[in-house]
Structure 1
Amino acid sequence: MNVKAATKQLELKIGSEVIAISGIKGDDSLYRIMINQSFKGYIQKRGAEFYRVDGSNIHDLIFARISSFMLTH
């Protein structure tokens, strides 16, 4: 079992969606995404851009808002 420990958490509200973004301990470029307390996947920062990690279930518009938010925080 591969378990990744979470670190600092940010919250973002988009409409009725509450998005929790948690850094991953040991990897400063990887973030865990929870939407309405449901795990949706990981995003990763590469250079100045964010990418969804394979298997992530994050809607395109939500992903765009998360990316924009993360670049300013």
Structure 2
Amino acid sequence: MDEKQLIRERVDQYIRFGTTQDGEVKVMRVQDRKTTFVEPNGDGGRSIMMNEYKVDGKTCWVGYSSRSQTIYISLAG
């Protein structure tokens, strides 16, 4: 499974069932209507660009950090 498929599957699980962790990949919800997110780290932060996803009629913005293996989700409204 490639990275895009993994992200899509985890986002679907989060929106439908509220699942926040499956294996090594975590899902973290951030403030609504965010299209970028700064992931804090020891030296300051890392900017995560987010892409639009639609699941069951709900729109959300999703970004993935390979460093922390975390998917960040921001609901669109």
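Tell me which of 1, 2 gives 30 when you compute relative contact order in percent (Cα under 8 Å, 6 or more apart). That value comes from structure 2. Comparing Kirkwood radius over Cα pairs in Å, for residues 15-54 alone across structures 1, 2, the highest figure comes from 2.
Comparing distance in nm of label points 7 Å out along Cα→Cβ at positions 7 and 23 across 1, 2, which is largest?
On the way: 1: 0.4; 2: 1.6.
Going through 1, 2 one by one, distance in nm of label points 7 Å out along Cα→Cβ at positions 7 and 23 peaks for structure 2.
None of the figures in this text is laboratory data; all of them are computed from the coordinates on show. Not measured: the values here are computed from a predicted model. Cβ atoms are built from the backbone, for glycine too; each structure is taken alone.
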